[in-house]
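In what follows, structures are represented as structure tokens.
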Structure I
């Protein structure tokens, strides 16, 4: 009788321990699944944002090559007596730090080459907003700042850069924040060589 009672007690104890272990294991598996799901959702959101920005960048590049935008650009160029140069194009609600880092690259290029044809063109509804942003950039860059309204059908959250050639046509369109690995190649190879050939 005592043996069967002891056996029952041990069995119940093992059952409770096994139950606790399996419960803990199940909670751990659920936690891992939840974490994986959260990571997947975050990655999905991040990928969606990146895809949307790449799409917006492609549209912006495409629109810059369209005749109506080229005509607007020519008007801006004519009104501000621009021949050719390197353009930073910024729009309302874009990443400020991204614009700041581009300005810093421009400053380095200007110091190294003494090239002067740097321009900031802003797509802003109000001049005060554009002036406020360019003031906050607080740059040592010697450049011309122009506010103008371009009617693009899409918004990209990152500033872009391009070269305006002698025919007033934008080329080498680039968004540094979308392609950080190509940043050095763009600024210190493509842009640098363009400047060297101009001076």
Structure II
């Protein structure tokens, strides 16, 4: 990775699309927190019948910083083909508990193994409560679904410091986290009649 980055010439993207939280379909990122899934399902059903216009204002800054890094790495790989590194591609996760298929795109691939990229102000070399919370509530659930979608029990997470440029590529086992999530879906979602009605409507819309 370091060699690849040193060989690249940073450029300005010709096109950049702002992140839009509105969607007429479910995304893997929507399933990171069990308490928010119901809202995402209802929102997807709502926007299935309406026009979703492009964003014309910035969402939270940290989200856009992550997208800037995504675009930068896309340019790097275009400048240096072929490589063990590749751009992210769409994968599909099957939520057996709800009989739903949801899509998403890991940021990168290394030798066919998905890599999710996260930016932080600095890398967590010491105990960091903010990082621990993000790791448990956001990072692990997302990569657990990505790895399962690719038929793996593990994948990489690439942490990058926005302040220093330091980065670390970490292999992470996701099997235990996925089992925990599946139990939460069974316990808190499948027993909720109103929620399951929204799921049935979503499946009908997308059938």
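None of the figures in this text is laboratory data; all of them are computed from the coordinates on show. From a predicted model like this one, the values you see are computed outputs, not experimental measurements. Cβ atoms are built from the backbone, for glycine too; each structure is taken alone.
General remarks:
- Which entry (I, II) yields the derived value 1.08 for Cα Rg over 2.2 N^0.38 Å: II
- Computing helix-only ellipticity at 222 nm (-39500 (n - 2.57) for each DSSP H run of 4 or more, over all residues; to 500) across structures I, II gives -11500 for structure II.
- For distance in nm of label points 7 Å out along Cα→Cβ at positions 11 and 107 computed as 8.0, the structure of I, II it came from: I
- FRET efficiency 1/(1 + (r/R0)^6) of positions 75 and 99 (r between Cβ atoms, R0 = 30 Å, to 0.05) - structure with the largest value, from I, II: I
- Structure (I, II) behind the derived value 1.00 of FRET efficiency 1/(1 + (r/R0)^6) of positions 27 and 51 (r between Cβ atoms, R0 = 41 Å, to 0.05): II
- Among I, II, which structure scores highest (criterion: mean count of other Cβ atoms within 10 Å over residues 19-26): II
- Calculated for structures I, II, relative contact order in percent (Cα under 8 Å, 6 or more apart) is largest in I.
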